[in-house]
Structure P
Amino acid sequence: MGNKTALYDAHVAMGGKMVDFGGWDMPLHYGSQLEEHHKVRKGAGMFDVSHMTVVDIDGDGARDFLRTLLANDVAKLDGNPGKALYTGMLNDKGGVVDDLIVYLRDPGYRVVVNCATREKDLAWMNQQVGSFDATLTERPHLAMIAIQGPDAIDKVKEVMGIDWTAAIDGLKVFNSFARGDWFVARTGYTGEDGLEIMLSNEDATGFWNALADAGVSPCGLGARDTLRLEAGMNLYGHEMDDETSPLQANMAWTIAWEPEERKFVGREALEAEKAAGVENKLVGLVLEDRGVLRAGQEVVVDGTDRRGIITSGTFSPTLGFSIAMARVPVSVGDTAQVEIRKKQIPVRVVKPSFVRNGKSLV
């Protein structure tokens, strides 16, 4: 038996098929992964993401600590309480310890990291805090529910009531606000609009059931993965890891090179890699003929003996054909071949993003 979120009994009562995920008992689906996927693209679905780790960082040195710890620069958040920033947390070699979102609180900061990397992340953060006047406080009493889809925000307002409506209506993308233990952020992992809401474990089941009564579909890990892959969003351990730099994981945009005097962890390694010439990049692959692209399949690129590798692949329910993200030599052109059952199958090479807000990008 793994760890259980505050919503475990609600998942079982709703028919969730429970599986182990990073040491947590989580719902894979509630009967039909395909229906859950389409519900998010066309209406509203909700995910229990309480297995994620919430850490508050406070103290006079919190800002300086995060400017050293993270590749992106939290100085971008100055003067905008509630604003969020996506970033990588790197090791000295420039590999990605984890990817995370950091929110500016008033005062302090809040970061949300992946469940499977919790122990490693917390150990690294505590090691790096060193002499900074900053404290790290994990918040295990908080549950987290993601409500996603074109109808998601309206459904949340319906459930939360008039007292919350103005604050939610005023919430811009990648911003948040807090009321007591409730923390509402306009962020997500599906390529659709929506909210991620942190709240006390005691309030989670009532809120989850109220959302279901309002017509929000409970969704599991299966739909969450196909949705994030269609949106071209990285998954730790697939598109990035301790041995992969953000320059090879379509995360170069998350590196704040300026100001030059900011010495964040991994900067020297990234500068050296950049100067030497980055050898690989993350791309999207499209297979419109029969077949399914899967993680681990090799990618053959014309003009080089070096092969690429598919990091994530699936059949796209929205598009009706197979898609993948792959790390390949930078010399790749508009086409490549994927080795499937000892045959080289031609694929189209595209930007690593396939669907956003229900619309095809390929």
Structure Q
Amino acid sequence: MSQKTILNDAHRALGAKMVDFGGWDMPISYGSQIEEHHQVRRDAGMFDVSHMTVVDLRGARVREFLRHLVANSVDKLQKSGKALYTCMLNPQGGVIDDLIVYFLEEEFFRLVVNAATREKDLAWIGEQAKAFGVEVKERPELAMIAVQGPSARDKLIGLLREEDRARVGKLGKFVAGQARTADGIELFVARTGYTGEDGFEVVVPEDRAVALWDALLAAGVKPAGLGARDTLRLEAGMNLYGQDMDDSVSPYEAALAWTIALDEGRDFIGRQPLEQLKASGAARQMIGLVMDEKGVLRHGQKVLTAHGEGEILSGTFSPTLNKSIAFARVPAGEIPLGSAGNVRVDIRGKEVPVRVVKFPFVRDGQAQDGVLV
């Protein structure tokens, strides 16, 4: 049986179409997925992301532990509230999960990991933490709501008590802080997201999540489902774990080289195979595709290049661009940007030309250079 977030009844009351997502009963849309997508790009929308897993780490050696656990360097986190996107790797250099690390105090860090990988993540983190004496505590009593879009920050800040508004308004990107709403709901507010738009991801006590959701609705923030969340994140060039990467894929093969910090003297799990890959070059690469013909690029379709065959990872119709877009993993080798015909996708036996483009496909609601022709 699927698990339910505390907001499940609220979704159903709003007419949401519910689906199983990683063992959770979640809203795919509340009517029109495309309208929800545009709502986030143009104004403000909110997502129930309470299925995500919040994990608190405490101990005198917690920073040392995280230096060992993740591929990016937590030594970048020196001010309380600062956040870091990183991958957690296995000894072979494959991605166990991608996650966000928050530095709160020198002996207190917070992780937010993916719902579908919760059990293996908790087991892995717990096992690795033993040698460092770090306490690993899952926080199931916390819910999470993502408020995203060009108007999202102002609408959430308008719900806060007066003394918190200016401070939260000044939070930089990838920075979090504590706040309260005008009616006393305690919040952990992080200026992060999975849509390519500005906004916050808000951690709230589960027993106050419905009240916050209702207050956001009253403030004009419209609900959006997982369908819009997926098209938004792909337009924004953001990976989906289990589709664009997994524990058999290295960050170099998932366009996540920027999340690897090979800083001197830090022996993190998976470092040695990553160093070898960097020296020799990965056999595969991830590229962005745009199809100008009608149709939709979908997961699993065969991709044909001059260097050999690959496949579509994430593919969808982009409401912002009015074209189909995709990530593909293909053999390594130089592939010129643009010039449809260099790369083709097999769609039901027909080889359809596609263009190779840099991603993100969309930034701040606008198509990036070279995406549209």
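Taken together, the values in this text are just the output of simple stated rules run on the coordinates, not laboratory data. Note that this is a predicted model, so its numbers are computed, not measured. Cβ atoms are built from the backbone, for glycine too; each structure is taken alone.
Source structure of the calculated read-out (FRET efficiency 1/(1 + (r/R0)^6) of positions 193 and 241 (r between Cβ atoms, R0 = 25 Å, to 0.05), 0.25) within P, Q: P. Comparing distance in nm of label points 7 Å out along Cα→Cβ at positions 121 and 209 across structures P, Q, the highest value is found for P.
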